[in-house]
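In the part that follows, the structures are each spelled out as structure tokens.
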Structure P
Amino acid sequence: MKKYVAEFIGTMALVFLGCGTAMLVGCNAEAGCGYLLTALAFGLTIVGMAYCIGNISGCHINPAVSLGLLLSKRMSGSDFIGYIVSQCLGATAGSALLALIFGLGGVTDKTGGFGSNGLGGVGGSFVAGLLVEIILTFFFVLVILGVTSEKAGHGSFGGLIIGFSLTLVHIIGIGLTGTSVNPARSLGPAILAAIHNNMAPAASLWVFVVGPFVGAALAAVVYGFLEAEK
């Protein structure tokens, strides 16, 4: 149970700090500053949480990461389900906290949707958005599988490497899809945006669920091939 609580807290922190930063500073690629601050907010949250809950749950705080580790036979099926439920609940809780604070404080949400993902940067193309999420998640999960491998020997630097990798994929991805690479991170803000705007979640939400899962599965297959002795 402690593992699931840790995943809940970690994912809540990721959404609260990452999406919260985006809501405050905006993510206009032309302005630059808010764009980079948001990328750093997500990456640095991963660094902090890795050293906080990494020894308890492994600090997945991302269903796609959990899938990659499941397919790599590094976690059980029951834990996989427990992790995903905890992560989705944590992401929703993080968004709810943002809704409460921004609402009570009268703060303007510069993203217009609690930092939720969209396809505006790729011209509304579902195919382009799906490819972006598959590719970025593939690279991100591939790094995680390598860093956490028993053969890696990165020691205490693992959290930094993973955090900087997430920052990097956000730097290119924010202007395209808002960067998901994490179904829970997309689901939480989408739910609160739908509630706040009294409407159904965006039709593109599936892209930010399917894309990361496909990318993570590909990363597990490729890394398994690269690491195999034969």
Structure Q
Amino acid sequence: MKDLKKYIAEFIGTLVLVLFACGTAVVVKCSNDNPGGYLMTALSFGLVIVAMAYSIGNISGCHINPAVSIAMLVSGKMSVRDFVGYVVAQFAGAIAGAALLMAFVGKDSGLGANGLYNGSVLASLAIEVVLTFVFVLAILGVTSRAENSNVAGLVIGLTLTLVHIFGIYFTGTSVNPARSFGPAIFAGGAALANVWVFIVAPLVGGVLAALVYKFLDSEKK
């Protein structure tokens, strides 16, 4: 039952992330030509993390992102069983969130799906690896000390805002395979054809962040 509650929490958190954050991108018409919408979208992603961290964080840790979960797996902070359960719950939550969003705004809105930077797979992969690396490294750092628990959600949310402010211009910012997959399967077309980029790159970035943080922190132990 305890495991089930964690998975349900991850499902809810990822659903909220896709519905509210990707939904904000749609309703404020986020684009490089609309600075206000650009900033509101970045803030929305960060604020969702803050809200979820302080609501479900004590239940599941509020990963709501397979890239975070794989970093925790590599770091030895979660079991393979939990990793699988979390990822399934996260993808299911993202699909449910995207379905709700589509019911509200329609498929033609794009649903906040990610896109390749200048049509380049290689550039998009590199950008997403870097963005995810920075995001997950911050998570590993702030959650590694118990005394940071009161501010961890705020730090993580602000870091996600930061990577969105920089990354939206390039790919729309994924750093989260589930967040990308949910909207893509309903948007279809190029979004679905290229979604593998936004699944692979964040996972690679998460693993790299875990390995680098483990190396940096090992001298202190």
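Derivation of every value follows stated rules applied to the coordinates shown; laboratory data play no part. None of these values were measured; they are calculated from a predicted model. Cβ atoms are built from the backbone, for glycine too; each structure is taken alone.
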Rg and Dmax of the Cα atoms in Å, for residues 74-129 alone computed as 16.2, 45: which structure among P, Q? P
Top of P, Q by mean count of other Cβ atoms within 10 Å over residues 106-113, largest first: Q
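Can you say which of P, Q returns 1.34 when Cα Rg over 2.2 N^0.38 Å, for residues 34-81 alone is computed? Before the final figure, lay out each step's value.
Working: P: 1.34; Q: 1.46.
Working through the options, I get structure P.
Assuming 16.6 is mean count of other Cβ atoms within 10 Å over residues 114-121 as calculated from a single structure, say which of P, Q it is.
Details: P: 24.1; Q: 16.6.
Checking each candidate, the match is Q.
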Between structures P, Q, where is mean count of other Cβ atoms within 10 Å over residues 66-73 highest? Q
